[in-house]
1. To which of P, Q does the computed value 3.2 (distance in nm of label points 7 Å out along Cα→Cβ at positions 28 and 60) belong?
2. Can you spot which of P, Q the value 2, 11, 22, 24, 21, 12, 6, 2, 0 was calculated from, given it is P(r) over Cα pairs in 5 Å bins from 0, in percent?
3. A value of 19 was derived for relative contact order in percent (Cα under 8 Å, 6 or more apart); which structure in P, Q was it taken from?
4. Upon calculation of mean count of other Cβ atoms within 10 Å over residues 52-59 from the atomic coordinates, which of the structures P, Q produces 12.9?
5. To which of P, Q does the computed value 0.60 (FRET efficiency 1/(1 + (r/R0)^6) of positions 12 and 36 (r between Cβ atoms, R0 = 30 Å, to 0.05)) belong?
6. With distance in nm of label points 7 Å out along Cα→Cβ at positions 68 and 124 computed per structure, which member of P, Q shows the largest figure?
Structure P
Amino acid sequence: MTEPPSCELVFLRARGLTHRRELKDFARDLSLQVAGGRTFVCLLTDDRELHRLNREFLGKDCATDVLSFPLEDGQGLGEMAISVDQARLQAAQFGHSLDEEIRILMLHGLLHLTGMDHENDHGKMRRTEGAWRKRLGLPAGLIERVSQ
């Protein structure tokens with residue numbers, strides 16, 4: 001019997017996350033179902049860290065909700081970082097729980113790690129994200145909210 005993939009979740013200044021085990025289980029399920037067993041690392045942190053990463057790697061001087069950093073060596077998919085602060089604000093704005101918003105952001109980030117890019121793919125990522133969101137029982141995703 002093979003061991004299920006292990007995705008690493010790193011919690012750094014991620015206040016208010018009470019369901020960490022469930023988030024780790026969700027990450028494992030994403031790896032199995034969406035990424036074909038390929039693993040990833042997810043940093044759950046605050047606006048300050050996302051601001052720093054966004055400025056350092058993308059040249060954007062602001063915080064954001066999720067960033068993805070694909071690996072090119074084939075050892076897993078890569079890494080993503082999620083701002084718990086932004087997730088909390090978006091969860092309140094869209095009327096669902098913080099855990100649900102983090103799951104939405106994790107799915108979105110994972111699709112980017114698999115090579116999808118909603119800015120250049122003529123709706124393919126939007127359709128894929130919508131299908132997975134429904135299958136996983138998640139509320140409206142990032143791309144859907146922006147296009148509404």
Structure Q
Amino acid sequence: MSEFRKLDDGMYAAPQISTSDIAEAQKLGVRLVINNRPEGEAEDQTPGPEIEQAAHAAGMEYIAIPITMPTLSAGHVDAMAEALGSATGPVLAYCRSGTRSTLLWSLAQAKNGKDPEAIAEAAAAAGYDVSPVREAMDALAAGN
């Protein structure tokens with residue numbers, strides 16, 4: 001069973017999930033699953049298409065926004081912001097540890113005008129450190 005960490009009332013981040021974790025997500029009311037993990041990153045990861053099929057079978061939407069820290073771009077932030085903005089209920093984003101999902105969520109929140117300090121506090125309460133992207137969060141929140 002995966003460890004879902006609540007970032008805010010509508011957002012969970014998690015380490016790699018399996019198809020069996022979709023039932024737990026469904027109990028939490030999750031309506032959208034976001035895969036932030038590139039396919040084939042590790043031999044033991046459940047392939048995205050399997051998670052997608054399980055999510056759809058459970059009545060959830062699924063989107064893949066695969067990122068690595070070296071390839072993280074404004075396009076990824078825009079895609080995450082759009083996905084979060086179109087979600088019809090709680091969202092579960094996952095990657096290897098949940099960190100990339102949290103960092104991308106943090107950037108998307110800042111882009112949408114949320115206070116970077118509040119974002120950082122929410123992430124920290126869930127056990128994630130957003131300091132690697134804090135400068136970018138501040139710039140996005142300032143409209144730069």
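Read the figures in this text as sums done on the coordinates, not as results from a lab. Predicted model only: the values in this text are computed from it and were never measured. Cβ atoms are built from the backbone, for glycine too; each structure is taken alone.
1. Values: P: 3.2; Q: 0.8.
Matching structure: P.
2. It was calculated from structure Q.
3. On the way: P: 19; Q: 28.
For relative contact order in percent (Cα under 8 Å, 6 or more apart), the value 19 is produced by structure P.
4. Structure P accounts for this read-out.
5. Working: P: 0.60; Q: 1.00.
Source structure: P.
6. That would be structure Q.
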